[in-house]
Structure 1
Amino acid sequence: MTQTAAPASTASRIERDSMGDMDVPAGALYGAQTQRAVLNFPISGRPMPLAFVRALVSIKAAAAHANGALETIPEPAARAIAAVCGDLLGATDAELMHHFPVDVFQTGSGTSSNMNANEVVATLASRKLGSVVNANDHVNASQSSNDVVPSAIHVAAALALHSRLLPALAHLVETTLAKAGATRQHVKTGRTHLMDAMPVRLSQALTGWAAQVQAAMDHLKTVQPALQRLALGGTAVGTGVNADPRFARRCCDALTEITGLPFQPGADRFALMGAQDVAVAASGALKTLAVALTKIANDLRWMNSGPLAGLGEIELQALQPGSSIMPGKVNPVIPEATAMVCAQVIGNDAAITIAGQSGNFELNVMLPLVARNLLESLELLAGVVPLLADKAIATFTVNEARLKEALARNPILVTALNPLIGYTRAADIAKQAYREGRPIVDVAAERTDIPRADLERLLDPARLTGED
């Protein structure tokens, strides 16, 4: 870093912007516009997400490369801007975020955050160059908050999806399929409406989970290319005023070099600036994933329930004491954490949906909210998915005795006799077995003329799963 975080101090300096003088903390790298935003929006105490800030700084570096090459700004200023952006990106998270204090709940365009970045970079670049680098004329050259902030949302989300969430989901699918292979021999009572139904293999339930996650992955992958198309070059309203027509391509090429992920100018900047349809679609895909993970988490909790008074079909890994008052109690903490993450993601999607409706003519005016919620959803899911894979699915053990006990008493197996004796007679046999608490094969042997050996074959739970 060129500048480390300054200690807290009551000392201040005077900075000036188009509205006049402003007292700014003496050690702050930012200037008057950032300080105005700090004073105007003391709302949540939550700054913009780290991933957004890093994307924003990356865009400033890419813009400097493009502007220097196009001679839009002096080459020495361009080099200084690019260099200090590299320093900022190499800083620790805490060092970087110290310089970006603007609240999420700010101006709907995110102008305050864009100017925050412009001011910080300008201060550092001026020190490096030994002459004035201007936040607006140099760092923000060929740009507007109105194209930069939507682009930063796309860049941050694309990077998080590519580098964190998709690999985590691939690991979950691989882990779940491996567990399916290891549990294929276990047959359990199937359940519909939470009531006993025909038998299934445990592996069939697991491959179903894996298919859900894979489908969610495929859905997310279809959104990835759209996230990599950026509004850069649109400047104020999408027309590209004050930007060289070559700027967008040059900037995206530089951004590709910086991030390692291919970015390109969007085909229609008016859509990318006036709407947030891509972010809404990405959030919708994340919500679909959250719904799938909730189903998986709840299945795990139900199968683990008990262990004595519940289903007790599996035993999840014991990770921590489950009660402050009941000794020996252990809870399904990883599925519970997963369910809470999914609830938050679904809530974030509702807010993003409303925010996506807030495009007024040439600009969406809930951009910071979109950034915050979309990136939080990506971060939360990327964090919890490996835990679900490694500390719940990979490590649970199967209670084979409990599975067999339930199967032996499951009258629903009589369904297999429907073609031979009809639904009504089969229902009578099932009801008697329920009423008397007896194995279905014993009652069927008494109530039909089917040889017992044939009944045992016909009612074999493993055979009824449809797999040899």
Structure 2
Amino acid sequence: MSQYKTPDVYVREKSILPPSVAEVATAIPAFIGHTTQLNEAGDAANFLNMPVRITSMVQFEANFGGPYKESFTLMPSSKGYDITNVAAVADDLAKLEGAKFFLHQAVSHFFANGGGACYVVSIGMAGTLASKESYSAGIDLLNKVDEVTLISSPEAIGLDEVGHYEVQNKALKHAEKRMDRFALVDVQMQETPAGTTAIVHDSERLRAKVTQGLKYGASYYPYLKTTIARSYDEANVTVKVVEDEAADPITYKDVMLSVLGNDDSTNTDYNAQIYNQAKAALAKSYLVLPPSPAVAGIIAKTDKERGVWKAPANVALSQVLAPTLAIDSTEQESLNVDAISGKSINAIRTFVGKGTLVWGARTLAGNDNEWRYVSVRRLFNLVEESIQKATQFAVFEPNTPFTWLKLKTMIESYLENLWRQGAFFGETPDQAFFVNVGLGQTMTEDDINNGVMNIEIGLAAVRPAEFIVLTFSHKSLEG
């Protein structure tokens, strides 16, 4: 007891509450790809190969620039130009190459679908496709960022099949090693050989190539036709304009779109018609994007509105006209469950009156009884990391019943709060979870003598009283 020297009223505060578990973030993606700028305007700092946290497209553009401007060649209709009726060929004027550099639009799609904070890792300037090794190095950089919980490399679809799936395996292996994040894998859509369908071919290629960390990732299919317009510079758009209408066949000359729009050019009326026709065709050429950035947004939105334990599915995607392939229920069966490989692929489908929905919530370990669902894997990621961080203080505490009681009370309080929010199954806390720690329960005398403290936690994340068990271990400094 303290020895008081003078008469007075003394106040001593004593905490009667146990330490609490501070919950970590659940939906902070890292997007890896190409950008048009590598430093903030007026700043010499170089953001190449540096994870940068952003919360808006304003921040993205300040650090990494605007969208990459594509180059197009616009061809006339196969019927030929009818200069008296230019609108008749507007629908098939444009013959456009697929975009390869679209990280700006992908991150924008993430925000449009409910995303919040994220990280961007630029692995090079847009215009020159980075190697699979550059992607791999970008993923390694995420070891420096503890906050990241999702990984997406949408532009990796521009690599060849081997490169694309090596990048996806790298992300999955990284997530498995870290145990606190989840990889979103885009199924690469390829040219379909004769005698098969795109769905069968693309899914077979993914199942043959993806081999790492299956329970720490999920794949989504197919690509999405968005409402995002293609980005271009009129000076880099070539238009085939009639040169000699009387020739057989008609001959054309290449004219830049910017020239056609110049009032000083010759044959102004004709050029204006072709210019307007070309602009209309470009306006109808919407960007096609892989789904992982939009899915990351859906996950962030679902986590915020319902919780990480709610499956990020049966949710409409924003800024999407339709999937690039229509998938029916029969076709989805083969994507959802594969008896041979056990690798599930989540379909994205359009439903009348509902829009385009994420219509699947399985991890790549689709046949695993414990880890087949995205929501279960991500819930355990949340619980594991939150409790791991909250119990770090035990490293400096004696391995005694008093410390065990503090830990047990703290963890039970946290888990009961999650149960009340609907995270676990069970009508009572006993059916929903358990926490064990102590001599004869989780530790032997040798463990204690060696400074090892084991905590065993069971969570009913799928069915009540059927627990998936986590085991936490702490090694004291004295041990």
Structure 3
Amino acid sequence: MLLFFIALYLLSNVAVGAWAARRVTTSQDFILAGRGLPLFLAASVTFATWFGSETIMGAPAMFVEGGFLAVIEEPFGSALCLFLVGAFFARPLYRLNITTFCDYFRIRYGRAAELLSAVMVIPSYFSWIAAQLIAIGIVLSVVTDIPREYCIMASAAIVMIYTLLGGMWSISVTDFFHNLIIILALAVLAVLLWNEVGGWETIRQRTSAGFFRLVPDNTGKDWLAYLAAWITIGLGSIPQQDVFQRVMSAKSETISVRASYLASGMYLTIAMLPLFIALSAKILHPDLPKDNQLIIPNMVMRHGSLPLQILFFGAVTSAILSVSSGAILAPSTVFGENVVKFFRPDISDANLLKTIRWAVVVITVICVLMSTTRDTNIFDLVGESSAFSLVSLFVPLAAGIYWKRATLIGCLCSMAIGFVVWLLCLWQQSEHPPLLWGLLASTLGMVAGSLLSATPPITNQANGDGN
């Protein structure tokens, strides 16, 4: 019975994709939903950017072991990211009427910056998509007892189909309904566990001292790790295409800003529910499997009624698939708009749309291979993806908007040097977070490259005045 209803949830996604396909006539419809989303859909689709595997499974697994300090990156860093997007990036980017943020690099710096930023963006998504597919494999495996690898392949096929059909329109509509259902399911489960666990006083007594602390000890190393946790997603996900597409799909500049703020507030509140559920489950049922990524699914399977199981697993499955869809669409869009069009600027819109859809297929296959061969937890995969863009793309994006002296040479140096330093620090297993070294190198590359390559001001003598 449970499997039947989950199958209905999944088929409903395909049905929505088929319905949304009727609204897709141009590449802009496919990529940005025709820039026609009202506030409630824009906020919902922006909130759903990360409200999938990392929020429902990855973060709770870390939280039950290390408290709030273990989950600064997600959900707190995610909320910070969406707030900063609304405060500093949504308005200037929306006004340009562009399709990808790599288009901004072309407008601000030049064609070389566009191509290099696209080359940086596309692989940064592979770890993130793999994390979503691993999560959906875990969920379906718990429910069906089918090996995880087969669950991953089946779910990847479904998400690929409805992404191919409707693009951002299908993502936006499915996200809205998934959010309503998953919030309801999490709220019901949280209330049941609150009553069962006996309230806050029992939780406080059963957790270690400092479990709910939000700041680290007064050591330099701890504070550097703390800073890295805040900025991994907090800054690193600002220059990511899926965030850009969701925010830019709003029907107006004001709605895009408000949607970012609303989504940030929703993250700070709703994302607390999975953390509380996992902690309560750990307190009440210490016999649950040791893999904490499975703690909430197993909790629901063992102690939830059939209606709650249907509500929870159907919504979680659909929500993770929807996050996967947005993550797959983003690099596919960049490939079409900023790589293919770079070499074929005269490509027709119909052929561009076809190219983006083929990229969806190829990227899905690559990420299925990653998710079935890598043995890495969901939380680490998401952090890896955001660190990739933080050390290579954040500084050139921010400097381009807010520093008039930023140049093409500075942009290229920032992307290349930041990325190389980050890789070297990872390889050397640096004592301090490698992404901090990469971010510092990216900043220095931007400043030095821009100042050294800046065109000197034209003097009166150069103008021929002779004064």
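Values in this text are rule-based calculations from the coordinates and carry no lab data. Please read all numbers here as calculations on a predicted model, not as lab measurements. Cβ atoms are built from the backbone, for glycine too; each structure is taken alone.
Numerical summary
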{"quantity": "Highest-scoring label, criterion being distance in nm of label points 7 Å out along Cα→Cβ at positions 348 and 396, among 1, 2, 3", "calculated": "2"}
{"quantity": "Entry that produces 0.25 once FRET efficiency 1/(1 + (r/R0)^6) of positions 196 and 284 (r between Cβ atoms, R0 = 30 Å, to 0.05) is calculated, selected from 1, 2, 3", "calculated": "1"}
{"quantity": "Value -9500, calculated as helix-only ellipticity at 222 nm (-39500 (n - 2.57) for each DSSP H run of 4 or more, over all residues; to 500), assigned to which of 1, 2, 3", "calculated": "2"}
{"quantity": "Structure (1, 2, 3) behind the derived value 1.00 of Cα Rg over 2.2 N^0.38 Å", "calculated": "3"}
{"quantity": "With distance in nm of label points 7 Å out along Cα→Cβ at positions 12 and 316 derived as 6.3, matching label from 1, 2, 3", "calculated": "2"}
